[in-house]
1. Out of 1, 2, 3, choose the structure whose coordinates give helix-only ellipticity at 222 nm (-39500 (n - 2.57) for each DSSP H run of 4 or more, over all residues; to 500) equal to -22500 when calculated.
2. Using mean count of other Cβ atoms within 10 Å over residues 47-54, single out the structure from 1, 2, 3 with the greatest value.
3. Once FRET efficiency 1/(1 + (r/R0)^6) of positions 87 and 247 (r between Cβ atoms, R0 = 30 Å, to 0.05) is calculated for every structure in 1, 2, 3, which label goes with the largest value?
4. Assuming 1.05 is Cα Rg over 2.2 N^0.38 Å as calculated from a single structure, say which of 1, 2, 3 it is.
Structure 1
Amino acid sequence: MKALLIRNMKLFFRDRVQVFYSLLSVLIIIGLYGLFLGENISSSMGDYEGTRFLIDSWIIGGLLVVTPMTTSLGSLAIMVEDKHNKIIKDFASSPLTSRTLMLSYFLSSAFIALIMSTITLLLGEIYIVLNGGNFLGSKDIIFAFGLMLLTVLTSSSMMLFFINFFSSMNAFAAMSTIVGTLAGFLTGIYVPIGVLPQTIQTLIKIFPLSHSAVLFRNIFMEKPIEITFKLAAKEYIYNFKFEMGLIYNFRERNMSFSQHIIILVVTACIFFALSVKLYNFRRTEK
């Protein structure tokens, strides 16, 4: 399995076009934010201390969810190519079990997404500091990296499941376009969740990876919120957190940290198990 894992990672990073397209959604979000999104959100809040630090932290928190989604999907193009070129049939006829084969694709996707997410985190921190913000503290960095790892595992397992339905690069390209388009909306980057209709808010909350965005934003925005809203009433701060997606509630009850984590862990386990079962089913069907 180790050889297959290394082979998948080499194939991905060797294809510079695929690497670029896997990051395209992230680049688009950064471009939109730099051109007008950041300025519009900042101006709507008024002229308060640390506003830019606050909004920069909010956008980076969202990007750390978009990056694993798009890069894990992009790395799984190798699996689609293997299907298209019948290479996966050679693997199926080898001593490798279905679980081991799926695990190799899953782990290579997760490693690639983790590398790209780590780069996003480092560049995001540098961007925040260059614009007058502060680096995360050591405890927050450790917490952010742990959450990043869980987000990567969850996104890779979800993308692995959906990739099982595709065997042509044209279909895969269409799926990548859809995921890239939806990523910004599902993480509340283009439009803060609190200003959306209740039905759309519920759909976003059902999407498992949106819970990573909640946790990332709470990590990155804790300090800037203290700076910007140091004289504000608690009710105002709560309303801001709710509107910007730092708080999720169901049936008038706020979700806890542990509930967000459980959703991510359970999602990762379920989708990986489903991926193995789906692969076995489609292989026997053929």
Structure 2
Amino acid sequence: MEVWHRMKRSPMAVIGLVLIIVLFVMALFANVIAPFTYSKQNLMHAFESPSSKYIFGTDEFGRDIFSRIVYGARISLQVGFIAVGISMFIGGFLGALAGYYGGKIDNVIMRIMDVLLSIPSILLAIAIAASLGPGLFNLMIAVGISAIPNYARIVRGSVLSIRGQEFVEAAKAVGSSDLRIIFKHIIPNCTAPIIVQATLGVATAILTAAGLSFIGLGIQPPIPEWGAMLSSGRSYIRDYPYMTLFPGLAIMITILALNFVGDGLRDALDPKLKR
């Protein structure tokens, strides 16, 4: 509750939270909100401009763009949160091991992370997606693996500042195992930076997934994904700009909302700001 009270002081964070709630409602109740199914084609109504019937217009196959964006929220949020879950679990575990044990284990793990960090995350995701092939599952793996080093470094830094404190020494004194100390005593005290990074990481994961789908390495048609919708609409951008405008706005608003919430959580969880 204290975090929420501090977070409410930021209007941008509240706006971002409201937008995220709206996106979740869209994703959960897409069958109710969308006037058409995402795959319903009607070539007689192809390339229709936004109207009362098709509020975002239709694409080259006569599919309702608004319905596809609503269903696409499911895909984008699913990819974002599951990919972050993969990277947070693996990266957090590796970072905790490196920070807790130090020495050779720390050197080996962090040098591997340094190698991965030397490759731009989008290029690493492209390489992994190209190796695994297109598809939703492979997309989540590619995006998740590309973000592992970020969480490993954050958790390692937090563990290094915690492992010498009295409650850790007390746990060792009573005979607790290393894994118990890491998971029960150390990682719970590292949650603040992890939560902030995860919130911002969801935004990055959604953007990376959209980029992969844009170049054909992500979600394949007819499943609606905002990046893939941008890719299919770019051929008609001169005559039918709305085909790229609305999917682009969906990506932009989602990323902006997640960044607002991430910034708000960072300020709310910062011990220096507690009163």
Structure 3
Amino acid sequence: MAPNFIAQDTPTPTGMYLWKEGAPSALGDKDQDKPTLTPYLANSSKATGTAVVICPGGGYGGLAGHEGKDYALWLNEAGIHAFVLKYRLGSHGYRHPVMLGDAARAVRMVRARALEWKVNPQRIGIMGSSAGGHLASTLLTHFDTGATNSTDIIETKSSRPDFGILCYAVITMGKFTHQGSRNNLLGSPAPQNLIELLSNELQVTKQTPPVFLWHTVEDKAVSVENSLNFAIALRANDVPFDLHIYEKGRHGIGLANGHAWTKDCLFWLSERGLLNP
């Protein structure tokens, strides 16, 4: 259940195809083969110019609505433009690097259309929960500067997020992974080189963007060690971060019961100047 300030009956905006001429590596022409980005723009009276691309969770096998639209409406209340990503899934036959390509394209698209959406192109973050958190942490550690010679203006833009928000995220593909997410992302058995490449706690560098991350000790689906080990890697590389470990809370809690993480996250965003116009 989401907090009362979120209007659950708010109409869902129309999603935009990430690639108008069809997504690369598409396996068909169904809806599941067409990644989209759905914009939820904050009211102009409170808009800050900050934007967040949201990756819902679902084990790379589905997309959880309460970790997409609900987050978007919550961010809108804080003056943040939100963009919910519908990325391609392992349950439909897709494997890495397709999902990463979808997330990178989403960030590039927001940056390319920043003037139109009144977004500051240097204040574009990425947010994800559970397996969506894995996708977000993958882009945080596997971004690129863009293809400067491309005729597609979107592809010329950097895919580097300016900050990240990770909610009870799957981050490792190793010992503490969520097995279903790993199977859907990498197949089974997963190649060892990809297990290491997509264990994002191993891929942090000094260029990794600042991150807010939170988890609960009670989480029985995704071990808290995912967030702990990522924070250790951020610390080792002098990357700014805020880590919050709460004792109580089931996996997939989202915005339920006005959990303290929402206040802590907004405080962190404010401290970084991301809630100021």
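FYI, it's all coordinate maths here, none of it is from the lab. Since we're looking at a predicted model, the values are computed, not measured. Cβ atoms are built from the backbone, for glycine too; each structure is taken alone.
1. Working: 1: -25500; 2: -22500; 3: -8000.
The read-out comes from structure 2.
2. 3
3. Details: 1: 0.05; 2: 0.75; 3: 0.40.
Largest calculated value belongs to 2.
4. The read-out was computed on structure 1.
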